[in-house]
Structure 1
Amino acid sequence: MCLYRYLPMKIAILTSGLLPVPATQGGAVEELTDHYVALNAVTREHAITIFTCQAQPTAKASATPATTYVSIPMHSLRARLRRKLRSITCRKRHSDMPDPPVYDYYVNDFYLACRRLLLRQSWDAIILENRPGFAIDLRKHTESRLILHHHLDNIGPDMPLSPEICRAADDVITASDYLAERVRSVARTMPADLRPNITTVHNGIDVEAFDKALPATRADLGLLPSDFVIVYTGRIDPIKGIRELVQAMTLIHDRRRQASYERSRQTGRCRLLVVGGSFYGGDVGGNPEFIRDLRAQAEPLRDDIVFTGYVPHQRVASLLKLADLAVLPSTCQEAFALTVLEAMAAGVPVLTTRSGGVPETCEGIAHIIDQGTDLPQRLADEIMTLQAMPDERTRMSEEGKKRALHFTYQAYARAFLDAIAT
């Protein structure tokens, strides 16, 4: 019989090392961590210690009776020199701590500092937030229960070190059934007694904030009340399908130009609002060459496509609210569908692609199309169809808001604490 459910545990949480917890600088994973830690602070089911980067030298996290924060300084002169030395002396980029999909010297240095402190104590469980590769090294140094909280599609038959990660982990908690099946496809190749326990806990969002937000003023963005506004929210990245969406807008523009004036006037002008930066949490980093190419591609439609650049997450809801349709056309396999959930919570109809874990949140409500080489054509077709179907958009809006209620932060936090206790 498993005793985890009945006994409080002493738990260490090793965060990503890129953004701090509490999530003072945003970050989806960091905000999710805040919520299950906050619930535990109320219920006091476990004694939790959080190892987090100290993003600002003066930043301090407030402890509670159930929560302790250990901040690792990452901006001191000593820390910067240490990372520089490591980057010079390491012959292979992945030679220290194997975690290829998310590896860099900043994260590696954070992990090594955390490991030194972790090993000074004994723990019932250690949770690795979105850093599965670190389990390989950590297993060499501890017999504690290792729980991987898995948000990225970086464990699977086609991903490096996946068997080693699965052998090192005791449990894997995934953000979607899609990710869970990817991990199981690796675990099935292992002896049964070496396989980790695999559980899905869907991520949550602040449903109330998206539901109650007031719409931004269209005029402030150069949009008219009569426009049919399409909104894209998320990172500006080739795998997110934003290039294909811009191509679809070109097709729509060409079709409308060929149609009669009266017919075009009756359906309203199609405008695209692109909300997002080129990297997590801002416009620094990312793929500047892709951004330049995308803007050049959109230039002929500069009157119909508005780029906001990075906006703080708390403003996204108001920008969603002014739109008639949210289009989120990923060309990759998405681990989950936070942007889809946010749009549904805001009451915006969603057009998206059949991508990884996306259908788990919106099947039967959103319009979902297959990926493929003709994606721009099919996006244009579907956008124009939905523009002409206000009753269908109303249905999608109402049912989307109901579905989003199943993915609250509160439901997520409770499910996560239950998962680590089984």
Structure 2
Amino acid sequence: MIRLNFLSGFMFGLFFWSVSIFWIFDAINYYGAGNILSFFITVLLICYLSIYIGVFCKSITYFRNSKITILLLPSIFYILEWVRSWMISGFPWLNLGIIVEPFWGFLPYVGASGTSFFVIVLLCLLSYSFLSKKDNGNKTILKRTISLAAACLIFFIGSINHKDDNLIDGEINIGIVQPIDNDISLLKNVTNAMKKADVVLWPEAVGWFDNKDFKDQEIKPIVLGGFFIKEEGKVFTSMINLQTKERYDKKNLVPFGEFQPFGKMLSSINEFFNISNSNITPGLSNQKRITVASYPFAGLICWELSFNNTFTNRVKDSGIIFHISNDSWYGDKMPSQHLKHARARAVESQKWVIRSTTNGLSQIISPFGDSSEIIPRGQFGSLLQYNVPIKMKNTIYVKYGDLPLLIVSFLTLIFGFFEKRRHEV
């Protein structure tokens, strides 16, 4: 097994995260923090995320003599991704299972983090097959061949595109709008032009919700849109059905942009550096299931799409997924990453994902690859998709989430520690 240490993993993490998420700088700077402070906070976040890769690389060397390395290292990687998803409000972005698209065949069964698990299993098997040294003749050609065959099997399973069109519970015509500017009058006009649409999706945060602005006769199709709403002195950012006034409230808020993770402790510092002190109230973990065109749907706002627990809670027993976002303040690279997360969630749930953003990238996403065209970034546009399937059946992952593999991973890690201690005594 390759000998690595924390520093080598940390340095690789610095490179990977710097290339992948430097758009964080644009997001922080958007709120007026200034170039210097925005750069400092971005570097701090990159260093924090790199620690996880450093810990994993250290564990490769620490457990190099374990008899269960092929299961132990994937378990450690899985646990680290899980911790990253909730520590300090969570940053579950670009999990390995999201990045490695050829393995998306695992998504309906074990989700994005579980797919990461099997990617690491594959790498361990390949490492054993080609890089391990002989140890007194114990590592035979047969064992290496079996490892290589197992690696090929994992790759084959991961590449399977699952498709079951026999479980469709209905069909609806859906439109999406990418308005560039959140002009309510423009949105109404574009929506009414899509006369054959049953439902039209508007992006996140098109304005403050006022029931007086939306009379039933003004908009013909059912509209789902993102609004700020004030209720009992609290402010929520929500996805609202303009016909029934039912809504989903955003649960996973953006740190510093939508809430202050340290409460009022940093309010004076924020005022000095001109950082927004906005304090939006997070939605509940379990929210009432709401419907559109007589079908229950899952509503996800912005980056809460990437939080596994939020995703499975909302999507379970729903027929379709609506995702709204405003990616205009994240720079040019983030929207393509966000769209990839949405595509992965479609495969994971085997349900269509309808995605509308303010200025890109918007798309009606099929879990089977036959998606609509993408409305490019910075371009006004709308799309109408006919006969979008409604699928109520839940995949194994949507039913059970991360818990089963998380239990297996912790038990494997505990066994690994006991095994190492027994050999050291």
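Every read-out reported here was derived from the displayed coordinates using simple, explicitly stated rules and does not represent laboratory data. All of these numbers come straight from a predicted model, not from anything done at the bench. Cβ atoms are built from the backbone, for glycine too; each structure is taken alone.
Going by mean count of other Cβ atoms within 10 Å over residues 110-117, which of structures 1, 2 comes out largest? All intermediate terms of the calculation are to be shown ahead of the outcome.
Working: 1: 18.9; 2: 26.5.
Structure 2 gives the largest value of mean count of other Cβ atoms within 10 Å over residues 110-117 among 1, 2.
Supply the structure label, taken from 1, 2, corresponding to relative contact order in percent (Cα under 8 Å, 6 or more apart) with the calculated value 19. Before the final figure, lay out each step's value.
Details: 1: 16; 2: 19.
Label of the source structure: 2.
Ranked by mean count of other Cβ atoms within 10 Å over residues 230-237, which of 1, 2 sits at the highest value?
Once mean count of other Cβ atoms within 10 Å over residues 230-237 is worked out for each structure, 1 has the highest.
If you rank structures 1, 2 by Rg/Rh (Cα atoms, Kirkwood Rh), for residues 54-301 alone, which sits at the top with the largest value?
Working: 1: 1.07; 2: 1.11.
Biggest value here belongs to 2.
Work out FRET efficiency 1/(1 + (r/R0)^6) of positions 38 and 142 (r between Cβ atoms, R0 = 30 Å, to 0.05) for each of structures 1, 2, then name the structure with the largest result.
On the way: 1: 0.65; 2: 0.00.
Going through 1, 2 one by one, FRET efficiency 1/(1 + (r/R0)^6) of positions 38 and 142 (r between Cβ atoms, R0 = 30 Å, to 0.05) peaks for structure 1.
Assign the value 30, 29, 15, calculated as Cα extents along the principal axes in Å, for residues 206-245 alone, to the correct structure from 1, 2. Could you put the intermediate results ahead of the total?
On the way: 1: 30, 29, 15; 2: 31, 17, 16.
That value comes from structure 1.
Can you spot which of 1, 2 the value 2.4 was calculated from, given it is distance in nm of label points 7 Å out along Cα→Cβ at positions 46 and 374?
Source structure: 2.
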